[in-house]
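Input: structures, listed below.
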Structure I
Amino acid sequence: MYIDHIKTFLEVASTGSFLAAADSLCVTQSTVSARIKALEDYLNRTLFVRKRSGAELTSGGRLFHPHALTVVRAWERARQAVALPEDLTAIVNLGVQLNHWEHIAAPWLVWMDDNAPDVATKIISEYSDSLMRQVRDGTLELAVLYEPQHCAGVVIEPFVTEKLLMVSTSPRQVEAGQVPGYVFVDWGEAFRTQHSLAFPGTSAHRLTVRLGTVGLEHILRHGGSGYFLEKSVQPLIDEGRLYLIEEAPVFERPLFLVYQQDMEEEGVLQTALCGLWEVLRNPPTLS
């Protein structure tokens, strides 16, 4: 089987680098080179031109790319389908950005269990770049993530735009420079840019985390401030445990639905999408 070789081809095409592809696939660069060479020998066509700036697809590589996507996605679906128990009719794999397990992933599982009991569900929670790669490669049919990357065979739809509020465990004003107890939650590249423009001179932070829940738990235990999702902190503001820093700018983070285009008309994907929209409109109560 050349599945691993084709996956390697797709990773090199995506990253534009044999080295970056090796890091992403957790293999050596020589393994990546060997797989690409074997694939080129099998197809009797050069797929990449290696330059000092990276690896670029040849005309043959560009022609092969959509077929490579189809092969990998079909293989992943077949592998999962044959493993299904007889009482289940389909499987859907959902990926959710790490900061949204509580608000999206868990309620969606409840909805699917109530409304599609004959569908097997698998859900993973990772960072957006990893989820995007898995949708592209076919191991995920559907994902909810930040900053999607446009690629062949993938549909991207706006899902919801969220607000990020600066809150503190004690009343305070916006301050210039480094603020004791401030936790920088890395909400992605767009947020980093907006934050730097709003607060120049604060490019380095004493404490940086990528999970909002970790940062929020830290300031609740030890005191401090930071930017967090409005829906996470509003109940705590209402309870008097956190204070909104009203002079601080409010940032927005758009969240997207990303799914495989060739599954767009399939019932199981439509059911999963329906569940996500329902969770957004009316989150079920978790017991």
Structure II
Amino acid sequence: MAAPPTIVGIGEILWDLLPSGRQLGGAPANFAYCSHLLGSRAVVVSRVGEDQLGGEARKLLLRKGISDRFLQADAALPTGTVHVSLNPDGQPQFGFTQPVAWDSLEWNDELGKLAWSADAVCFGTLAQRSSQTQATILEFIRATRADALRVFDVNLRQQFYSAGMIADSMMAESIVKLSSEEVPRVAALLNLPVSDMYLFCSEVIRRFRLRLVCITRGQNGSILVDAVSTDEHPGFRVQAKDAVGAGDAFTAGLVHEFLRGSSLAAMNDTANRMGAWVASCEGAMPQPPKAGLAAAIAHLERT
């Protein structure tokens, strides 16, 4: 039996301060957790403070089956937090504290070894708000093997992005994922066509030499476009609890199927199932039911 793939989420880990209480999150950590549920060797690369919240983050990751080996410790800066409010549809609005520990992620030889062993790595824009963490993330990407899958999950947050940051990140990647709400902002920053989603995706693929572009549409599913084909999925009907982490779960499902050599339709199906399941739960790292993850996502109804 082949060894499970090594999948890395690098960037922020933080506590989501939700109306219902505190939940561990951060897009790269959420992605890694869902990749772990799908059977991969998942690794979180981030930094926490030497404080109570940092200790609790480590303990919770370990309880969920994920090592804290690559969670760096910061004696000066606190563990990250974000205040999350929800609109009537359960969609989150974020207010991030700064500076925090993950703003000071440091490059070291151990990260270089991990990068070379990674089959896939995922990151976004938020953790690149500090020059130090941005440099570490891009160094990690450069240290991966040529055949590794590099995923840029855009995740625009507040003012923490720029045209240069987005372009540099796309240049380094195999897959770019963004939401339909982010398309106009990215198109304006990079002078890309915005009148048609498929034309936008095709131009991004051409300009940045990507293997795949994904546009998510919340409860209305997603669009996948590669150099030769497209696939559209309507999404699954669920009662959303808070939707925090649903996009990260989607990315985990997408990467899981991509590494298996699946069709665009299969990638879209698993990705939407994962996103819908997390949206129906509280928090970004829900525990699967006793029947298991497969049972939880198997009987969802298409929109």
Structure III
Amino acid sequence: MKKVGMVGIGLMGHGIASNIVKHGHSMILFEHPGNQPLDGLREAGATTTPSLKELAAAADIIILCVTGTPEVEDVLFRKEGLLEGVKPGTIIIDCSTAIPSSTQRIAVEVEKIGVRFIDAPMTRTPKEAAEGRLNLTVGGDREVFETVKPLLQCYAENIVFAGPVGSGHQLKLIHNFVSLGFSAVLAEAAACAERADISSDVFLEVVGKGGGNSVVLDRFRPFLETRDRTGFRFYISNALKDMTYYTTMARESGAMHDNAESVRHTYELASKAADPKATVPDLVEILVKGQS
């Protein structure tokens, strides 16, 4: 069984790593202050290192689960980074949400040293990551995809092969525009309802029995009922990042993106008004205050 290295053991990455270890894979993890606690993973058999170069030298497959394009480029190309230790034949799986044109450029660069690169971004939440039930959209060479598919199945329930490298990131951004766009609409509607003294129970009943019934509504429901944020643990800062990536992709491809710009603007304003750890459901309270 091939050794798996992983960079980025955050809210999503911790669940991914837990399921990979659970399926019997040997893992080496990159130590970073932004990680979730690693004690449980170490107890399950994973090793850790503070050196990206050392991780790359030890691994046959490397999973990147970092925030976005700047972080992917940094861990790959920095001094003492992954590409200084990686072996020819290594496969790098990028699970981040990234700008597709950058993904394509990175793939070309790493292939020059005999490394294969695929993008396999995920949807769903940390809850599904811990349960091994993520959704993946994969871009890259079909043969490489088939090679790593058994590994992906350790932590994913639904896996779609999207096409050439970068296709996975394109579809992820399209998906997130739909999801985050509806989240912004729902938050704005909920804020308006609150300002109009409509109870959250009545709001949820009416929207839930109509055209607004959706996975997004289900994720917002705990917050609207009791201010429980655990149903949608996705930072507003990441929502802004994803919407910025989407509008960049749309602009580069010549696609209309007027609605996306409005959604991006909503998250931009919210990120300036919110705590750095504020999640998407907090958008409701931010918009209520914004209407004061």
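When distance in nm of label points 7 Å out along Cα→Cβ at positions 173 and 189 is calculated for each of I, II, III, the greatest value falls to I.
To which of I, II, III does the computed value -11000 (helix-only ellipticity at 222 nm (-39500 (n - 2.57) for each DSSP H run of 4 or more, over all residues; to 500)) belong?
Of the structures listed, the value fits II.
When mean count of other Cβ atoms within 10 Å over residues 13-20 is computed for each of I, II, III, the one that comes out at 18.0 is I.
Could you figure out which one of I, II, III the value 1.04 for Cα Rg over 2.2 N^0.38 Å was computed from? Source structure for this number: III.
A short reminder: the numbers here are calculations on the coordinates, not readings from a lab. Since the model is a prediction, treat every value here as computed from it, not as a measurement. Cβ atoms are built from the backbone, for glycine too; each structure is taken alone.
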